[in-house]
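Trainee: Multiple structures are listed underneath, in structure tokens.
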Structure 1
Amino acid sequence: MVSGTRWLEERLLAGLERSWGDDRVTVLAYHRIRDSAGFEFFEPVISATPGDFARQMDIINERYSAVSLTDFLSWVDGDGSLPPNPVLITFDDGYRDNLEAALPVLRERGLPAVLFLATDHIGRSQPFFWDSAAYSFHHSEVYEANLPLLGPRTWDSPGLMCAEWIEAAKRQPQARTLEATAQLHDALGTAMPDSVYAGEVLTWDEVRAMAQQGFEFGSHTLTHPILTALTPTRARRELGESRERIQNELNTPIRALAYPNGTPADFDPEIETMAKACGYAVAFTLVPGPARAREVQARPLAVRRIAIYLPDGDRRYRAKLAGAGRVKSSLS
């Protein structure tokens with residue numbers, strides 16, 4: 001028997017889904033797919049456990065029509081159409097668990113997906129700065145320190161303190177972010193061995209293997225900077241050289257981009273114009289979706305996506321897909 005509260009939730013969810021009519025394009029944004037037990041790096045980049053991801057993909061299969069990036073681009077170009085209730089499944093960064101944990105689930109269900117690569121990290125054991133910072137907080141024995149960027153701080157929760165520090169660091173010029181990350185290790189009395197991060201990120205051979213199994217690829221820039229914080233020259237380099245690298249490695253045209261961080265402060269019309277000049281036809285944000293089809297067609301270099309996170313259970317996941325996140329953000 002369905003409880004009164006659950007019945008009401010289902011009615012509200014159904015009403016929200018119906019409110020979009022046929023004018024909805026849903027794009028999902030994942031990062032890592034892995035269990036969090038014993039995890040030493042930045043847990044908020046884990047979008048789902050393998051089991052949760054499998055259940056989420058079952059929901060997609062039951063309620064949506066998954067489309068490939070190729071089909072999405074054809075529709076944007078005006079050369080094709082999308083099926084009813086279309087959804088595009090995307091991943092950011094280039095973590096190896098996309099190959100080991102996500103790809104088997106997707107292949108079993110016949111679902112296409114696209115991965116946006118931060119190309120300077122592919123094939124290297126150099127951590128993203130957020131993973132390096134999280135490793136330090138995870139292994140530190142201190143709960144009070146003079147932190148670079150933040151100053152003297154005391155904390156009970158290393159995870160919360162780490163998240164605050166990362167948020168401050170991502171808004172710095174990139175050179176300052178890297179410098180502050182190195183200083184953080186000293187402040188916390190930790191050191192990250194070079195071997196710790198080995199195997200966390202894909203190699204180019206693995207990227208090619210994924211492409212052979214149906215994954216498509218786009219750019220997430222060279223080094224994952226916030227583009228609006230860069231000079232125009234540096235931003236063009238991040239956009240253009242990352243695209244060229246993927247094209248050279250995969251021998252295929254690259255026409256899609258995902259903006260690092262992806263909030264409204266992280267891209268603007270100037271960046272969109274620059275991306276178009278670099279050869280991108282579409283670019284994806286993390287502004288909450290779903291998007292309306294007419295919005296995508298009017299501004300294809302600022303497509304909304306629904307970011308998926310580890311705490312998103314089945315009910316919250318369905319609510320996000322129905323547009324609850326977009327409604328909430330419009331009211332805040």
Structure 2
Amino acid sequence: MKPPMLTFFCELEAAPLRELFATPGVVEDLAALGAGVSLGLVDLGPERAQVVQRLNQEGIPVTAWLLLPMAQGYWFHAGNVEQATARYDDFRAWTLEHGLRWEGVGLDIEPDIRELRRWMEGGWRQMGEILPRLVQGRRVRDARAAYVRLMERMRADGYRVDTYQFPVIVDERQSRSSLVQRLAGVLDLPADREVLMLYTSFLRPYGPAALWSYGPGSQSVAVGVTGGGVDLPGGFAPRPLDWAELSRDLRLAVRWTHDLHVFSLEGCVRQGFLTRLKTFDWDAPVDPPLMGARRVEALRRAARLLLRTSARVLR
């Protein structure tokens with residue numbers, strides 16, 4: 001089998017980012033793999049620009065993974081399109097200032113991180129905050145239209161536009177529903193490449209079954225988590241994938257698409273995975289999680305029934 005295209009997410013502050021790419025062998029291993037990096041732009045500083053410049057010089061494709069300050073929600077969602085647009089303007093100015101080259105732009109579509117943290121701390125007590133959104137269909141439609149206009153600008157500037165999406169967006173789309181989008185603030189956007197975040201570390205023991213269920217028809221699949229990412233309250237930090245789990249997930253995912261993402265680069269380097277991937281046997285056998293996938297499919301059918309019902313009720 002021809003090796004797939006691998007892209008590694010990297011979401012580090014400036015100092016640890018500099019240290020990561022100063023680690024002997026990291027850039028060389030990426031080049032040997034023909035892999036790319038989706039670099040989280042948690043700041044637009046000179047140190048991050050220097051990392052991009054080095055990757056540009058080595059011919060390693062870099063995607064600009066746009067992020068916002070924590071005070072603005074961090075990820076992109078229905079409530080911060082104005083801030084997202086301003087961030088893109090700042091990104092363009094920073095790119096021109098430092099002469100940076102990008103393979104594309106990545107939009108991470110997730111709930112507001114401040115809201116997510118309140119949910120993890122307060123649980124059902126937060127329902128009063130989001131239930132009024134059920135009747136706010138216009139909020140989703142207006143935000144989606146604004147993001148579509150922003151994406152058109154990105155394309156006009158010469159960028160491919162990726163979205164990083166939770167897999168439930170597939171069920172929402174198939175059901176012609178906006179229920180999840182209204183409640184969570186996520187948006188179904190027309191990307192050039194949609195990357196489904198199928199992180200089995202968060203879904204144990206049914207993670208591989210979810211990956212197998214959502215894999216068919218996917219443009220790109222993201223596997224993980226091998227370590228890293230933002231800190232969430234309540235000690236919510238699932239055990240990172242080990243080598244056996246990552247190997248399984250990669251071999252399952254490549255059955256459906258040869259465009260694979262891995263979260264995260266720093267986790268792979270920390271566990272010594274990057275070097276091992278250079279001799280990875282993509283053709284080695286892997287047992288499809290068929291029994292678990294049937295359970296996931298049953299849950300998805302029930303979810304789609306709910307979503308289709310909501311589509312008839314909510315306008």
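Trainee: Out of 1, 2, which structure matches 4.5 when distance in nm of label points 7 Å out along Cα→Cβ at positions 41 and 305 is calculated? Mind showing how you got there, number by number?
Mentor: Working: 1: 1.6; 2: 4.5.
The structure behind it is 2.
Trainee: Consider the structures 1, 2: one of them gives 1.04 for Rg/Rh (Cα atoms, Kirkwood Rh), for residues 129-184 alone as calculated from the coordinates. Say which. Please report the intermediate quantities before stating the final value.
Mentor: Numbers: 1: 0.92; 2: 1.04.
Matching structure: 2.
Trainee: Out of 1, 2, which structure matches 22.2 when mean count of other Cβ atoms within 10 Å over residues 73-80 is calculated? All intermediate terms of the calculation are to be shown ahead of the outcome.
Mentor: Values: 1: 14.2; 2: 22.2.
Here the read-out was taken from 2.
Trainee: A value of 19.3, 58 was computed for Rg and Dmax of the Cα atoms in Å; which of 1, 2 is the source structure?
Mentor: Answer by label: 2.
Read-outs: derived from the displayed coordinates by stated rules, not from any lab. Predicted model, so just to flag it, every value in this text is computed and none were measured. Cβ atoms are built from the backbone, for glycine too; each structure is taken alone.
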